[in-house]
Structure P
Amino acid sequence: MNWNDTRDHLLANVGKLHELSPDTVAGYLTASGAGRKTARLDEKTRQLIALAVAVTTRCDGCISVHSNEAMKAGASREELAEALGVAVSMNAGAALVYSTRALDAFDNTTGQ
């Protein structure tokens, strides 16, 4: 996969969506930029979090954009690997939590 081409294609299509539905894209940009206004986290940290979330939500477009932004913000491969480790643990943790829900559902099913 060519991540640069993926990112370029995605951003071009977001531009097309903006032409059709400007408020939708503007709403996204408002939400996306809200953290920058408080400035409690630096850009590198925000981008590493975004990458971890992109992995857990399986968003290739998000991965292409936020990996580029993380690199521009000065993130190292080692920092990226640590953030991705958190993503892996969260996915495993979520599977563990939902496994208990599945057991509960099974135990509370009447079989009708």
Structure Q
Amino acid sequence: MKKLNESFIVEKKSKFYGYLFSLKNIEDVNKIISDLKIEHKKCKHIVFAYKIGNFVKKYEDKEPSNSAGKPILDVIEQKKLDNVLIVIVRYFGGILLGRGLLTRTYRKCASMLMEQK
């Protein structure tokens, strides 16, 4: 596992930190998420999506259904990536973003990881 890139967005006081990792196996995912939970102890959500061969997974971490993990997975699939994990850490800023803006922000944060490569 290797961190390939990072991104950052502020939207209505919520902070979104994006991370792109290369993966060798599914076990890498647990280690990365564990490390990020330690690094970002005060965050509200850690959402992610990954693809390793035919195995894909998205995780919403209590965000509204398909508003976080799905847009991240969509970016992975659109860019035809494999053996990658995208994690976005959100610190809630006290203002509800609404489903549409929340989904767009997660997608934008994930897409920014591709642009900087």
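Values in this text are rule-based calculations from the coordinates and carry no lab data. Worth saying up front: this structure is predicted, and the values here are computed from it rather than measured. Cβ atoms are built from the backbone, for glycine too; each structure is taken alone.
Listing for the model above:
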| quantity | calculated |
| --- | --- |
| Value -11500, calculated as helix-only ellipticity at 222 nm (-39500 (n - 2.57) for each DSSP H run of 4 or more, over all residues; to 500), assigned to which of P, Q | Q |
| Source structure (of P, Q) for log10 I(q)/I(0) by the Debye sum over Cα atoms at q = 0.15, 0.18, 0.19 Å⁻¹, computed value -0.79, -0.99, -1.05 | P |
| For 24, 10, 10 (semi-axes √(5λ) of the Cα gyration tensor in Å, for residues 52-99 alone, calculated) the corresponding structure among P, Q | Q |
| When distance in nm of label points 7 Å out along Cα→Cβ at positions 36 and 84 is computed for each of P, Q, the largest belongs to | P |
| If relative contact order in percent (Cα under 8 Å, 6 or more apart) is computed and equals 24, the structure in P, Q | P |
| Test item: mean count of other Cβ atoms within 10 Å over residues 20-27 calculated as 10.9, pick one of P, Q | P |
